[in-house]
Structures are given as C-alpha cells and as structure tokens.
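Below you'll find the structures, each written out as structure tokens.
What follows draws every value from the coordinates through simple rules; no lab data is involved. Just so it is clear, the model here is predicted, and its values are computed rather than measured. Cβ atoms are built from the backbone, for glycine too; each structure is taken alone.
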Structure P
Amino acid sequence: MRPLTASEIRSSFVNAGSIDPERIPLPGLHEMLWDEREFLGWRDGSTAHRGYIVFHADDGPIGIVLRAAANRLPGGAAMCSLCQTSQPAGQVRLFSAQRAGDAGDAGDSVGTYICSDLGCSTLIRMAPHGSPWDPNPEAVVVERAASLLRRLEAFTAKVLAPRN
C-alpha cells in the first residue's frame, strides 16, 4: 500500500455522515509498515464500536467508517469475510457500514464479518510454511492479498451503491 497522509485519509471517507473527519483519531502513521498491508484498518480508541478502513482504489484512497456490533459471536470458530481466515469467534465481529449518499442518509447500511482488530493484512501473511501443498509461501501471500482486495472492493461497491 502506498503511504497516506493524515489529510488524504480524512478526505477519503465516503460514508462519514455526521462524523467530522477532522475528529477521527488516526493510528500512528509514522510507525506504519505500509508495504505490508493492503488497507489501513484501525479501531477508534475513544468510541469502542467504531472502526475505519482506508485503501487505494483506481481514483485514489477510499475510506469507510465501520460500526462494530455490540455483541460478540458465541464460542467456536468464525471466518473473516475479507481475509477468509478462520479463527476463534471472539476475534471476528460483525461490522456495518452506513451506505454513502442518500441511501446512508435514509439509514441504509451493509454489513460483513471482519477481524475484530481489522488486522487482516497481518493474518494473510501468516502463510503455511513448509507444507506439502504450499511449496511457495510468498506466492500464497500474493494471492491472499489480491483476494482480500477483491473482497474489500466488493464490500465498498455495496457501500457506494445508490439507493434502490
């Protein structure tokens, strides 16, 4: 991912609604390992139910404001819809995103299950090393990254879709 400035991030949100982008707390951008992520995802420390995702699209960065469900998934395992990593259910959360424009103003939203910490970029890099079905772990990471971005773009398309 190309590094982003605070200004680029704040101006990228397509569904912020009444949230003032200038008040969104940003993660430590100077500490970011930009080349090891497909998107910038973080949770809001001051508003526990809120999270943010920003990624590069063809026309520039797109940011999505997310809202985490109040309840965690019951015990067992769950899978993140973006990185498709199976993990303990408590580490996956239902996130909803207000749709952009008139649809969002009318209260429409879309949801999907995402890693609770929005750390998908880290999880896809945990390739199974040395397994017989995986002779090239780097290629697995490249494919996982491309797949993650395709799923993120599909979710974003739902957020941006006009009201029916």
Structure Q
Amino acid sequence: MEFMENFEQAEKMDQLRSKILKYILYKKRTEMEIRQKFCEEDPNAVEDAIEYFKELNYINDWNYIERSVREWMNLKSLSIKEMTYKLFQKGVSKNLIEDYITKYEEELFEYEMNSAKKIWNKKVQNSDEVSVKEFLYKKGYSRDVIQKIKEHENGL
C-alpha cells in the first residue's frame, strides 16, 4: 500500500515537472510567474519543482534579467526606470535588479541616453521642447539625461 502511494506521488510530481518544463521552455519565466501559473497545484510540489529546475538552470532570474534587458535594448527605447518596473512586475527581486543595474551601469546609461535622443529627435519635430521633456519625464528618464540631450541638440 505504501509503495503505491509513493508511486502515485512520484507520478504526480513528474506530471507537474512536465507541465512546468513545457511552460518555461515555451518562454523563459521568472520564479514568480511559475508560482502564479501553478498556484492551484500543491505548493510544496511546486517549490520542489522550482528548486529542481533552478539546479538545472532552467529557472534563473538573473539570466531572465539579462535576456530581457538585451531584448529591450535591441528593440525598444526604454528608460532604466521602465526596465526596472517591467522586471519588478515579473516578480524579479528588487535587489537582483539593482545588482544588475549597478554591474552594467555605464552600458545602461549609454543606452538610456541613446534612447532618449531617439525619442527627442522624433517628438521634437511635431511638439515643442516642453512637451517632449514632459513626455521623457513620464517615461522615467532623469532630469540629467534630458538636460544633456537638450544641450546636445541645441549645440550647447
């Protein structure tokens, strides 16, 4: 009888791991996304599965940050604040995000400057400078970045 219970538990665990594996192979996910998706399952089994996949490096929030930031840098014009917010929404810890930003501070600042320049050049053609500055503030760009771009564009 005990053997059958253990066998059934092992089979359920394998099924859960298979579901989670399909979920994370389709698109890389954060730990929080996995917990939310499988909240109806046994919490202990979900945690065991997460730990199992973390050991295999299928789940790694640091790698998730790196991939996401690289993708955004290639495809979008975002401020560092916007990136931070998006990562935080996905459940990445604030400390991990801050560590990443600190480690790649110069590269991210350069990217943010270029992003702000693109937005400035595009928007200033159809709007006044005040409107463009307000737009950039709303998007999370710092006053320093906006001021440097304004000075650069005005030849100061």
Structure R
Amino acid sequence: MIDAHGRLFGRINIIDLAVLILVLVLAGRTAYGWFVQKPAVEQTLRPITFQVLVERVRQPTADAFKEGDVVYDARSNARLGILRKIEIRPAVLLKTNDDGTKTEVVSDIYREVLLTIEGPGQVTPTAVMVGPLQIHIGTPIKIQNAIWGVEGIVWSIEPGGSS
C-alpha cells in the first residue's frame, strides 16, 4: 500500500493526505458554524426591572437611597441600572420569649427597604442578565453606588421593564 517513497498506492503522499483531510474538516466546521448553527442567545438589550429586598438596615442607610441613583454590582463594579423606587418600612423581627415561644415585634432600630432598579439586560433560556450579572428571584445580590453599599435578595424580576 505504501511504497518506498512514502506514497499511498504509489500516488498520494501520506503527509499531504493528512493535511488535506485536516483542511477539509476545519472548512466543514467553519461552514457549519456560519450557515447551520443558530445563535444561542438573543443579543438585543431590553429594559429589565427588578426589585432587591434589603433587610435590617439602620435609618441612616435607608435615608441614603435616592431615586435616580446609578446602581452598580459591588463585585464587578458593572453598572446595573437606575434606582427608580424606594419603599421603606419598619423591620419585623422575631423575639424569643422567656417561655421559648417566638413573637413578631416591630423594630425601633432596623428598617426593611425594597429597591426597584431598572436597567438594560437580556433574557436567555436560563437566566435574566443585567449587565454581566445573572439574576434570579431569591438569590443574594450585592449592590452599591458612591454613597451606599448593601446586600439584599432579588425579590422580583420584570423582563419587559416597568409598565
């Protein structure tokens, strides 16, 4: 099959054949990516509105939030959006009584803050992306701006923005 000159059937050089097969495989894979494979994620940005519940903050922190603040992810410093609405209410805490039972009491010190943030994002099959951050209802999130920084829980998400 291979002669003394390294040719297959006396006609084709083995190294040339291997290079030709490699080039054809790479060209086929590239053509498949261009013409057959569909993009995995929609690339257009749309407004995403999400709420973050921040529990047990003191009044000075609650007072620091201002509508119109630009909100950033505390881990990556990526811009997430604009603070559109702030709802502040007294925090409700559980108090353990002398007999071991628990009672809900309204805190004199702590507040609970619900922040509504709107920013550009994408909806993928597995997540909602706001900037580089993947958000899901119920997951912790650290947000900040130049004045304040807090950790909260993603409370709700509206992929179409606020109505």
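Here FRET efficiency 1/(1 + (r/R0)^6) of positions 24 and 80 (r between Cβ atoms, R0 = 30 Å, to 0.05) has been calculated and equals 0.05, so which of P, Q, R was it run on? The structure behind it is R. On distance in nm of label points 7 Å out along Cα→Cβ at positions 16 and 144, which of the structures labelled P, Q, R is highest? Result for distance in nm of label points 7 Å out along Cα→Cβ at positions 16 and 144 over P, Q, R: largest is R. Source structure of the calculated read-out (distance in nm of label points 7 Å out along Cα→Cβ at positions 48 and 88, 2.8) within P, Q, R: R. Looking across P, Q, R, the calculation of distance in nm of label points 7 Å out along Cα→Cβ at positions 32 and 64 that yields 5.3 traces back to R.
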